[in-house]
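Next up: the structures, one after another.
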Structure P
């Protein structure tokens, strides 16, 4: 089953990146490079040429069409405010990833996007667990799962993949039953 390609709510639109979005993606990454490079491993390959970015987005489109991961733009106030995605991590599990444009930090967009992604994940039959992983040193990223009520399940050594990483992976988890029960209580 394909993961959702468009989700709206909480003041944001999440829409699947397409090859035709290469320039908008490049602009957002370039404008946020200093901020992102500290925490985001894939920034080591930046800057990509427009052709390389189109090829990367075309590959993501193919993966999504084949039932794989989905990479989404975070749109707020009519602008690309970041990116997020759902990544398959074994039977019944999806992982949320996110990054926010430096001009949109501290507005709750990563939390809003993660809540929408968690809702979407649990609307898919067979998905019973959603995880968020981040490096221990990335305190801002820890706030998202904490605010959403994810359970901290532990830490483990990990490769230091970005300059500010401590090399310790923090794992947070939400179960379908807990998420749906919390939604009913609201």
Structure Q
């Protein structure tokens, strides 16, 4: 009888051991990943600069104006802004063309300061301010926009009477 009891106890122990062998934990891991790339945009477009109206004359004139625009860039993104007149002049010197049939070109210069002493051109790159302006992004929310003012000045009015215009492109390099 001892043999039977021993055999039964052995079977119970074996069964308990087998149950314990099936109770366990296996683990693995994974990551959640997202890549955020740099981004910039001109979020408040500049309005037109109107240099006013002046009588044609040979004497020097000083016709000035300005416009403000805002730029949003992703957080901590450095950016550099260049202004490019339609003649692709890189030093901020543009020319306005008449809207009539005349071929005159009225010169003007773009500036980055209200004293009209620092020309704002288009030599900025994604890694250098050049003759432009620089900033650092604070995020894409509208409240994080960085404001810039561009100034323009024309110094001559000895041209055919007409309305003269030019288109300037704002280049945000980041």
Structure R
């Protein structure tokens, strides 16, 4: 089924709808506490929040999906590398498995490149994200202090080929991720 989806920047008028959408998107998901909506609300208040990287998908005027990217750093001794973290990808349950999440991811990657970002880090489903080019972050020597069930849920992608060559170290997530 091919839906005509409008992908656009989130506006403050969308905030409450996106919170409700995120609640619904994750309420019956395995491996989650269902509190991703709190993370979205916290990340919007983060000092590094970039409104252009908070993107919604609309179908017939209804917001059916949302994605958010926020800056983070990879620290290796005295060296610091800038990157982004992909926050939750949320799609209403009745619109899941229709390619909307993929459209949001690709639109977010494109906008991130336009803004000069070269890579994205995420913690996510190892069956889903590799189809968009994500690989284990450990392949670059990128680590996290967050305890994870397995290495393959911590991933990275180069938005510019070679962007992570020579980059390694510990990911410093925005403090909002720990709240």
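All of the numbers you see were taken from the coordinates with simple rules; none came from a lab. If you're wondering where the values come from, they're calculated on a predicted model, not measured in any experiment. Cβ atoms are built from the backbone, for glycine too; each structure is taken alone.
When FRET efficiency 1/(1 + (r/R0)^6) of positions 35 and 115 (r between Cβ atoms, R0 = 30 Å, to 0.05) is calculated for each of structures P, Q, R, structure P comes out greatest. Given a computed value of 34, 19, 13 for Cα extents along the principal axes in Å, for residues 91-130 alone, which structure among P, Q, R does it belong to? It must be structure R, since only it matches. Source structure of the calculated read-out (helix-only ellipticity at 222 nm (-39500 (n - 2.57) for each DSSP H run of 4 or more, over all residues; to 500), -10500) within P, Q, R: P. Comparing percent of Cα pairs over 15 Å apart, for residues 59-122 alone across structures P, Q, R, the highest figure comes from Q.
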